[in-house]
1. Tell me which of 1, 2 gives 6.4 when you compute distance in nm of label points 7 Å out along Cα→Cβ at positions 29 and 101.
2. So distance in nm of label points 7 Å out along Cα→Cβ at positions 13 and 77, computed for just one structure, reads 9.2; which one of 1, 2 is that?
3. One of 1, 2 was used to calculate helix-only ellipticity at 222 nm (-39500 (n - 2.57) for each DSSP H run of 4 or more, over all residues; to 500), giving -500; which?
4. Can you spot which of 1, 2 the value 19 was calculated from, given it is relative contact order in percent (Cα under 8 Å, 6 or more apart)?
5. Work out percent of Cα pairs over 17 Å apart, for residues 21-68 alone for each of structures 1, 2, then name the structure with the largest result.
6. Where is Rg/Rh (Cα atoms, Kirkwood Rh) largest, in which of 1, 2?
Structure 1
Amino acid sequence: MAQYSLEMVRGDTKYLTVEVSVNGEHQDLLIGDVVTMTVRKAGADGIDALIFAKEVSTFEDGKAIIHIEPEDTAEMTDSAYSYDVQIVFDNGDTYTPIWTSPFLLKGEVSLLG
């Protein structure tokens, strides 16, 4: 498991590749496995509000490609959020390769004015 800071511009497209290694050896993600990226914002009441979640259950070369689309972030404010990525394997085992990490959203200058 690791932390991985993610930065992007609001309304842009971003791809995040997720792969699994066991004892340094690549392990393919397979049919029946589900990879979920969850983005949250800490609320004043201490409750983290769900902003968006992306789920992947089809894989390319044994890897999950999480596609963050422009509409996923278009209405979000420039701010710091948090995210994680969790895998639930077909056998029910759960693994979180990216635990709670910073997700920094920057504003776009080209669309202002």
Structure 2
Amino acid sequence: MIEPNDTSRSLHATLRAAHSLQRLVTELAERVELLTDELAAVTAAPVAPPSTLLSVEQAADQLGISRSRVFTLIRDGQLRSFKLGASRRIPRDAVDELVETLANCQTAA
């Protein structure tokens, strides 16, 4: 048979454990809220759109070729470009079109 003292000690131990669990749950809920706020801030951060105009160097990097090869493609009419002040600029979609044209030529051959 359980003595009242044993029951009382057992009840106190159970209450302490429940209180500890409650503190842990509260702490975890607070941490989850903080992480959720941080995640929302990161995902809501504006991302700069890619430039629609590329320099010759950027186009060369994107295509994996040299600057001189880019100028050759421009001279031969394979890559659209225009002068903007003293600089030459290549529309991003012109690079995409060139890649698509080259890919189609490869699959046709």
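All of the numbers you see were taken from the coordinates with simple rules; none came from a lab. Just so we're clear, the structure is a prediction, and the values are computed from it rather than from any experiment. Cβ atoms are built from the backbone, for glycine too; each structure is taken alone.
1. This figure was derived from 2.
2. Here the read-out was taken from 2.
3. 1
4. Of the options listed, only 2 reproduces it.
5. Comparing 1, 2, the top value of percent of Cα pairs over 17 Å apart, for residues 21-68 alone belongs to 2.
6. That would be structure 2.
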